[in-house]
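See the structures that follow.
Nothing in this text is a laboratory measurement; each read-out follows from the coordinates by a stated rule. The structure displayed is predicted, hence computed values, not measured ones. Cβ atoms are built from the backbone, for glycine too; each structure is taken alone.
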Structure I
Amino acid sequence: MSKVTDKNRILSLRDQLNDANRAYYVDNDPAMADSEYDKMLRELDELEQANPDLDDPNSPTKRVGGEPIDGFINVAHRVPMLSIDNTYDFDDLRKWHERVEKGLSSDSLFDETEGASYICDPKIDGAAVSLRYENGNLTVALTRGSGETGDDITAQVRAIRAIPLQLKGKDLPEVLEIRGEIFMPNAEFKRINKQREIEGDALFKNARNATTGSLKSLDPNVVAKRRLRFVAHGRGEIEGMDKVDSYWDFLKYIKSLGVPTSSNTEKCDTIEDVIQAIEGFRDKRSELGYGVDGMVVRVDQFQQQDQLGATNKAPRWCIAFKYPAEQGTTILESVQWQVGKNGTLTPRATMKPISLAGTTVQHATLHNIQEIMRKDIRIGDTVIIEKAGEIIPQVISPVIDKRTGKEKRIAAPKQCPDCKGAVEKEGPKLYCVNPECPAQFREKLKWFVGRGQMDIDGLGEKLVDQLVDAGLVKHFADIFALKRDELLSLERMAEKSADNLLKAIEDAKARGLARVLAGLGIRQIGTSASKALAKNFTNAQMLLDATQEQFEELPDFGSITAHTLHTYLNSKAGREMFRLLAKCGVVLESTTSRSDTSTSESVFSGKTIVLTGTLQNFSRNDLAEKLEELGATVTGSVSKNTDLLIAGENAGSKLDKATSLGIEIWDEEKLIEALK
């Protein structure tokens, strides 16, 4: 394509993708299939990479995430984000209305014959956030935090497709702070928890916790993958906005700018209309596809809100009516044990189906064997199930009075339900200790090839599934023996993609012992432990010959970690793992020991270094590894013990702190010179 043609296509794709986001999240009228959206996004990404001078920070491609951030910065809210008082009772709601009327009647501007009108909004179960737009561009996103200050989560919010990066319209306000709720749809919550269950990770208790956990991730890529949504429900600081007198009109205005608002908001003239709206919404909320635990009722007119004011904690012009949690009883019929990535055995209850909160409930997690014993839950028990804002129903307790004596205690399995391998108990959890357990392999493989481990570019989760399903990969080592014709036999695998993948696989062979250890998914052995092992045992044979006592002597290696590692390395499957990887040409030596540069001669030797900002010529992980090879210690926070800060573009609070402490600061150019 010509430069002009490329530019026109880039602009066209950006407009189409932004319009598709608006149609889906604002208008609730999807304009294209997900597959078509993804295809256009890939095309746009390729064109932007080929034309870096046409880069736009607000392009839809920027939503896929970016480099992990260093940490959260606490920022003051220009207008405090107050909490809202709750009520569960209609009589209390009427009393609140009386207080509103009384507060307004003292205002000489208040027309007592008109009274206050109210707006009822669904109270979505998510995480409150404040979005600051300056001249239509999203500049800062903050959590509620203490109400006075919140964490800066701008990097995370930019990865959420439901939130516009640019407002559409003319004469946009100089400053427009929109408050709202980020939340996770039920279907997405179930998908994530199913994946976590497979991988042996602790399940999120509810969608609210999952949302908060996502936003707390320092890696925006995590947020981008979790399909979070947003709905506006308030305002903060505003400058230069045409006069909008009411909340109802404010919602209409921001929706016209491309901001998602609720389609279930109702305007009510009297408090009895409010009660009717709350009653009418009670059953409807179960059909929404996301968690709602009540309705927020607020005075509509902004002038009246200002007159009523607020207490130290909450506005007087607003209150949340919360629906009581719904409970039911059913029979626990059986318990199945599911195997995750790290061998974690998670108990899953099957119950006699019961209708609860608008859905049919038949399954629930029992968390772990210790929780089962603590609650004394037995097969055949009548159990109390609760599902309030929870998507996963919770087994609250057994009904002891209904026991007949025929109930059976739930025993901890002695064998893995999938491979029949040995099971060990560690803390509250049970684990299958067979490293070749088929139930674990697929998920372990995805971890092994991922970023931070073997980092095989182009080998994502879907392709891993294809390779396993086709029988091409039955062992980690099979990845390194893949042939071009085997890859081309896979659906939608083009020649260029196959060649790029084979090159990435070849490059991955040289990652070194620490990366291999981190990728194998050995329990208790993460990135830090893998680096310590590779530093002290510089090749695989030394590692295999080591005793448990030698492992216990390493910093931060307790007896449990040492025992787990020693057991794995001395198992038949563990030794075979290393033999096959070596046969395929995978480097099983420490890259530190193989460095041509002596750490004693390095300018980085013995220094404590912090990395911050965006680096153009290095990934954060690769640079940290390189510096550690040269004798440095790389940490995540600046302190008086920091010797050197390496600052890339858009360096934030760490740069400020390093400057105030008088710490030496290098830019990327000086770093590159020192590494020569």
Structure II
Amino acid sequence: MKKQFIPHINREISWLSFNERVLQEAEDKRNPLLERLRFLGIFSNNRDEFYRVRVATVKRLIKLGHRAVEIYGEDPEVLLKQLQNKVLIQQQKFDELYLQILEELKENNIYIINEKEILSQHKKFITDFFHNEVMPSLFPILIDSKKPFPFLKDKYGYLYIKLRSKLYPTQVKYALIEVPTKVLSRFVILPSIENRKYIILLDDVIRYNINEIFSVFGFECMGAYNIKLTRDAELEIDNDLSESILEKVSKGLKDRQKGKPVRFVYDREMPQDMLQFITRKLGMSNLKDSLIPGGRYHNFKDFINFPTLDMPHLTFQNPPPVNIPELDELNTPIIDLILKKDLLFHFPYHSYNYLIKILQEASIDPRVHSISITLYRLAESSRIANALINAIKNGKKVTAVVELQARFDEEHNIYWAEKLKEEGAEVIYGVRGLKVHSKLFLIEGKNRNQHFKIAHIGTGNFNEKTARIYTDLSLLTAHKGICKDVETVFHFYRDNLKIGHYKHLIVSPFTMRKEFIRLINKEIKNAKKGLKAEITLKLNNLVDREMIHHLYQASQAGVKIDLIVRSSCSLVTELPGYSDHIRAYSIVDKYLEHARVFIFHNGGNEKIFISSADWMTRNLDQRSEVATPIYDETLKEIIKTLLKIQLSGNQKVRIIDRHQTNKYKPVEPGTPVFRAQDKTYEYIRELSYNNKLSTI
């Protein structure tokens, strides 16, 4: 049977378009100057992960030959060339932007200098800093052409050095030095001169002093060039039943560092003989699509942490989190308030401390007898985990479902899983064949002979660090039906054969796909009857072809559809006959938009859900995800208003068009200019100070 044609934009191509929006933020002069530099770091970090995961996957598909087209739906070799072309274009823009920002920094009396631009006043400082701080952390490797090439670690930056013998000038050797950014800051702040501030990168401190390292061996440096190798980051988890999932993930983390190279980035000024030598030794001579010529510096992700230099006018001055007077003045545990009405927090506009406080109170409250929680990405020094440990010490039963395969956070999760287990928690290492991505906790207790339950369903991780920069929603409710469904989810985590029945929550991989399709179809039926029919979706990613197909069908029936998609959007907008009634936008700003919200008009009886799930095949079919309905009418109005603010914003909002041009949404004549995230803060503050706690 021939597959039905569904217009779509390749997920990887669309993702590169998203990362270009991040690059636009580095270009946008409305942003403070140092923040623009940090956006370059975010762009670079995003691209690194893209190569480690997505490009690595495409390369794996190529090995399948003609079968890859059947499985993937398109030729991975053709796609790889398209990705390479886009990456090179973006790299050129990136390099131009960096040079432009350097000039603008000079206009603000900030100078990022290299080893050839060092002033006489700084020479002793740099030399002393090198001897006292840098040299003890350097471990140079002389490369022997007859021996295997030294192993290059993923995510690390290196200086690749060409040396010449002082006694025999024709004798050339190569060497490697890892830039020690794991123990030292990449940015060395030099003494100010008058009102000028100077910074030199650690790479250039090494370059300036490099002859001190090799001269004792009779060599002098002819050039030192930045290189970086990116490796396949996919964890290989085999089906050996004799090993626990903890052992498998721990083993996989060690193997990840030895993953196959998928990208080699080098300074385009590097001499050809050096490039040929190293690519031959790495076995990448014939992998032209993996060789990326870059600028003088790599590992730009370090620029995310570029120093503020005591110049607040050059950074975002985000307002403090909004206080909630009713919670701050509460003389009883917050649990008592939740037993009376639902609460909704919106981070980072609210302080994450409120959520931590609830768990801290539950850890002490003599009425509480158990806490169950899902943990996907924990902070390195997690106050959430410490609250759980405190609960155990206070005699509470704690069950923690820890997802060990949360990509790039596996080590933190393994650490906290073992720590919680040591303290006496029941630790469940996810579900075989599914990633546990839901954001749940359930507090259970007894109050005056009455049992009670309080549930949390959120869109973001229990991570107080990321909660300062990710926008997320958290619902806290004592609704008996929702709490019972959350309890059923935890029963499933304990015994994977007990799938359970859900009357309120939408749960993947069991009911989520078919329930959202049912809600879309209901809008289609209403539209065909001439009734009002609308869908508003806020997602990180929209790539699942079946869901896109149903959205096309809804548009064809006349359903008005508004999409806010931060990252990949495979749905083709502005396509006559398919998406005539669909508008799609993307917001990239100082906070990372992370909440997922689904609104269906439903004949006037609106259905509103928040969730941890995007509309991707993995979320709908291969993960444990939860979407919760919002029942409180005031909360529903607030969520609708939040999305209206985002859809009405005309700063930092891009139109997602069929050509992926990333044009900013125009300001209509007579329309006030406003930034959605700033307007959201004002709205949340207004609600909080009006003491409308049930609305926040």
Just checking, which of I, II has the largest value of distance in nm of label points 7 Å out along Cα→Cβ at positions 468 and 644? I
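Where does the value 5.5 come from, among I, II, when distance in nm of label points 7 Å out along Cα→Cβ at positions 52 and 356 is the thing being computed?
I
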